[in-house]
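Structures for review follow.
What follows draws every value from the coordinates through simple rules; no lab data is involved. Fair warning: this is a prediction, and the values are worked out from it, not measured in the lab. Cβ atoms are built from the backbone, for glycine too; each structure is taken alone.
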Structure P
Amino acid sequence: MTPLLALLLPLLFLPIISSQVPHWGPCPEPTVQPSFNLKKFMGRWFEIAKLPAQFEKGRCIETNFTLKADQTIRVVSSEILKAERRTIEGTGIVEDLKNPARLGISYSYVLPYSPYWIISTDYENSALVYSCTDILHLFHMDFAWILGRTRSLPAATVDKAREIFTSSNIDVSRMVSSRQQDCDKTL
């Protein structure tokens, strides 16, 4: 690949990744939750903070995970956008049985599973999730979420979560708080 093409290629993807966080080089390989217990992770999680994502524009974002009999995961995510609750359903899988904290999630039958790695969780209060996709090994797009079992977490918990991401070579300098106010009001 010519140096000029290497410089121009990311510009071709710019409309797709305008709100994502692109970085030069390959994805980092963070350590995921050791001895991860998938069953304990199941249930309702609220988005507390995130790296900006094109596919998440609303407020009151939450995801409910349910383990199915075939060991796949039913993933139902919702948000409120323009006074309307929008819901999307997907499927999750454990990508490697030896490393069950590395999940894959797809919201379409035609798209491959995207990484959904559980970096850390206590199962009862918070979880840190990371996803990263390499683009031709030249740059990568990544996503990171701080999730809570409630719509808010103490500031110290959020600060500690950011430190964990940073120590895993994940740049969360552009992480923003999610809007979780007035979620239970009738639309």
Structure Q
Amino acid sequence: MSNLYDIPLKAIDGAPATLGKFKGKVLLVVNVASKCGLTPQYAGLEKLFEQKHAQGLEVLGFPANNFLGQEPGTEAEIQQFCDLNYAVKFPLFSKISVAGEDKHPLYAALTRAIPDATGEGPMRQRLKGFGIEANPAPEVQWNFEKFLIGRDGRVAARFAPDVTAEDPRLVQAIDAELAKTA
């Protein structure tokens, strides 16, 4: 598997980036969208970021338009939406694909590392209720799926989209990774 820190990315402003600048930190990588029923999770993610950033947590948002076109905006529109509606201070990146043929190399590595998400189940059933067939594992199921990367750069955990920032399973996993040294 390629080193997650070396995969080329772009910041939301278009500047070249990698996860390398976050080496030694605990990373929560989340595919986000502005027009999803789960979009209010931005508030919880920002709160989590503010509470645990000093301990070494970085929440990283990756806008993706893979699910029913729920992230149609440009990078500038996404940034403005996040600023105005949720006062997001955690880093956002350029829009990428997180599933399918054109999946970004970062998400290919993440889904390969941990094929199944914790909390899997209720979200899939809810989507089915709306007539939507969720992607099968190991693909990302929907917006707001979360990958936890430890200080050592290894993918430590994966959480289903409806596992919120306040969910004890997620918080415990983050705290466990924050307690480790790189």
Structure R
Amino acid sequence: MAPYEAFDEGVEVHGQTILTVVDDALARFSESYRETAYNALAANGIDDPSPDEWYPQQAWLNTFEAIAAELEPHILDRLGEQIPDVADWPADPSTVAAGLRAVNDAYGRNHRGGDIGFYRFESVDERTGTVTCKNPYPCEFDRGLIRAVAREYAPVESFVFVEEDGDRCRRDGDDVCVYTVSW
């Protein structure tokens, strides 16, 4: 499975999520980026997203792909970094490990209707863990998301480092990427 391909055609994304990502996160960079996203949404059948509706994940993934193609893939890393600030997030985690475990809960709140995939955190030691991302979102987006969550809950003196590990990657057609996170 490649990035930008939903695992299940029945999966939907909550409209509030779409609006939050486009209006609150992407617009932080540039109004033209926001317009690019709305044009891509419209091209994928989402003309006027409503916060109370659900939309096909594949249309949303196609929008991500269009954003990456038009604005360069690094914007997805930066966009992922914005998500903890703008998304409906689970109760305040107090540690990096709890924050990274909460990513899966937040993901589940905003997707429904079949195999949505997951984010799984496993502790390696006191200041290192792995996050397994099995979802159709691009690697760059997940890396930015993981880094932002770790930074949010890491001690002030910490340097957060996120590195993709393993033999499997969505860029190579797999449906899983694994990241080591140190703080």
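Any idea which of P, Q, R comes out highest on distance in nm of label points 7 Å out along Cα→Cβ at positions 29 and 109?
Sorting by distance in nm of label points 7 Å out along Cα→Cβ at positions 29 and 109 in descending order puts P first.
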Assuming -13000 is helix-only ellipticity at 222 nm (-39500 (n - 2.57) for each DSSP H run of 4 or more, over all residues; to 500) as calculated from a single structure, say which of P, Q, R it is.
R
